[in-house]
Structure P
Amino acid sequence: MAIPSGSGTEVLKNTYKHNLTNSAVTMVTGVPNHLYTVLSVTFTEMGSAAETISMYVDAGSADVSSSPGQDIYLLNAQALASGETFIWNDKIVLSGTDALKVVTGGAANVDVVCSFIDQDWS
């Protein structure tokens, strides 16, 4: 993606996943000519059992700086105790067709909230 030089839009958005389990879920789905700045991802264990959580970028972009088709882990098997909340608040920038995905290590009941900025340069 070229560096934007024209006008575009910038919108604050969020996504939710109720009852995340061991099937990966996409929290942010990238599209061409968009930049996404992930501000925060909150995981809350709701099933009264210790879990592990993982979060990764599915690098779908053909940018030189990424690895197309590769999963790049940001959080891998992070322990989440019964009833505990874990907050990831390091900023992440996604571009093009990159996707942010979350998953648990086994059968679980974890709620996830993701807030991000979507910059549309199309």
Structure Q
Amino acid sequence: MTDFFEFDTKTFRSIYETEQGKKIWEFLKEEKSIDRMQAFSDAGKPALLAIEASLIDDFQVQERASVAKKDKAQFDRLKQMLGAMVRQVMEANCYKLQSNNIKTPNSLIFFSASRYTKAK
């Protein structure tokens, strides 16, 4: 497991600095989260799908079908931040982006997500 650093917030500072944002970052850095994301990646699935149930159950991330129209822009930003966080964690653990925008029809949160592969 990699010794972690802070999330490179870029344009997500306002979301990341919330209690929820910081807790999600800590969760993503946990060994069990990393192991799950790596296992999904090794099976050719998007890493975000490995943590989707926890995002819903533990962090109260809404399912996309229940997001009110007025909250959609904020929800989209949260999803973008989650993708950026997962990418940072995966790259810090010797994985590289294989493909982005992979359709995820069975996902309750994401329409698409990125897939990673072990760096050689």
Structure R
Amino acid sequence: MSIEDLDVIDRVADNLQKNQTVLVISDHLEWGADEEEHLRLLQEKIRTYLGFIETGEIYSVHPEAKGKSLAILVFFKYEPKGEMVDVFIPKLAEFLEGRGIEWQTRRIKSSMN
């Protein structure tokens, strides 16, 4: 699964230390010439995740999420830059926080990057 599979939840996992269920997005795309399209894909993917949460489908698919806090985590293969860092991430984090969902990002590090 990837950011381009807009109607798919890439992964659901539990962070037992934080009593949290984490919905994971895998973003393998480079930031560059088509940053606007990359942002659009990420927004659509997040919209899918919000629908999954808000409809309660998460609890049908992953009953272990009941009673846990929720987070959306994006694993970026490439370091975000530009509008993504300056505008999108801060606004998105605030938007999700208002819905009780934590926003998290990580960078996938590999010798291939």
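Laid out as a table, the results:
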read-out	value
Identity of the structure behind -14000 (criterion: helix-only ellipticity at 222 nm (-39500 (n - 2.57) for each DSSP H run of 4 or more, over all residues; to 500), calculated), options P, Q, R	Q
For semi-axes √(5λ) of the Cα gyration tensor in Å computed as 22, 17, 13, the structure of P, Q, R it came from	Q
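Only the coordinates and a few stated rules stand behind these numbers; no lab work does. Keep in mind that this is a model prediction, so the values were computed, not measured.
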